[in-house]
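The data blocks that follow each hold one structure.
No lab work stands behind these numbers, since they all come straight from the coordinates. Given the structure is predicted, the values throughout are model-derived calculations rather than measurements. Cβ atoms are built from the backbone, for glycine too; each structure is taken alone.
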Structure 1
Amino acid sequence: MEECAYIGLGTNLGDRELNLLRAVAELGKLPGSRVTGLSPFYETEPVGGVAQDNFYNAVARLQTSLSPADLLERLKEVEVKVFRRVPSGHWGPRSMDLDILLYGAQVLSGERLTIPHPRLAERRFVLQPLADLDPSLRHPSLGKTIAELLASLTTDERVVRI
């Protein structure tokens, strides 16, 4: 059975635009999966206090028959095998970061995977591209739409459409 998942994409090393495009192509190669939507790309300031270059971020909508755990495993493989991502510390620079933001209406909390993404409702760089794809989408634990979550943000993150 297929489910609709939303995947956050972020990069601040190398050719950021090309990295996002390559990541979308890799998502389309995942078994039992197809990309059904892609937000505009945004340039965003890093969060978390680590001095580094700005990110390019986007969100992809993915129809997939992979389970959440299998999808996570495949995304981590893409990060390492395709983008040669190496550990850079918490909130450090990265060639590609692929996060499961939402997976249908599922709510999961585990050691390796929490869905919805635990900081989704706090991050303009995630909410803005997600709102571009589907502003009426509801956060399964908070019950608010993505548009409502975006409107209620009080952060001063700079998120600029490219």
Structure 2
Amino acid sequence: MRVLPAVVDRGEFDALVIRTDHHDDRAWQNVVAALTEPWGDERYEAHIHFVDDPAWSQATVDEVLAAVRADEDLSVVFLADRTTMQAGNHTLLAVTTLTREDCADDEDHEQLIEFGGEFRTIPAGVHEVHANLSIGNPGFEEYAAAAHDDPEGIYRSL
């Protein structure tokens, strides 16, 4: 497994979005534009830390998780991968950074990953997921369940 650069200067409340596909700069610009739009009913300001470094090209989920584990304030990371760049709605891959050791017991961990440790979300969903996971309500598993229940397997909103 390769070692990726450290993620530095991420604000505690900034969602982390890592670009892992560098084939289409125009698609990336569209993703960034969608992610920087105000979000929610109250039109909250978007707080995103972007990692747009070719060193992350084709990084696997495991490689990304290994690189971001040191960030204790991070419970989810969002990947702008090949699917993100090719899909018209630019869905990002949301991946939990929590491990068994972060859970109270095996039952909590099983609940966390019941629908897998990742799911797709529309760009507007990044903010909702990150903000709510930051305050612990609702949990990753609830967002993953909502994505699981969607006909296209995408989290859109609770």
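One of 1, 2 was used to calculate distance in nm of label points 7 Å out along Cα→Cβ at positions 37 and 141, giving 3.2; which?
The read-out comes from structure 2.
Of the structures labelled 1, 2, one was used to calculate mean count of other Cβ atoms within 10 Å over residues 5-12, giving 24.2. Name it. Please report the intermediate quantities before stating the final value.
Numbers: 1: 24.2; 2: 11.2.
Label of the source structure: 1.
Of the structures 1, 2, report the one carrying the highest value of relative contact order in percent (Cα under 8 Å, 6 or more apart).
Top value of relative contact order in percent (Cα under 8 Å, 6 or more apart) goes to structure 1.
For mean count of other Cβ atoms within 10 Å over residues 21-28, which structure out of 1, 2 has the highest calculated value?
Going through 1, 2 one by one, mean count of other Cβ atoms within 10 Å over residues 21-28 peaks for structure 1.
Of the structures labelled 1, 2, which one yields -7000 when helix-only ellipticity at 222 nm (-39500 (n - 2.57) for each DSSP H run of 4 or more, over all residues; to 500) is computed from its coordinates?
Details: 1: -7000; 2: -9500.
Working through the options, I get structure 1.
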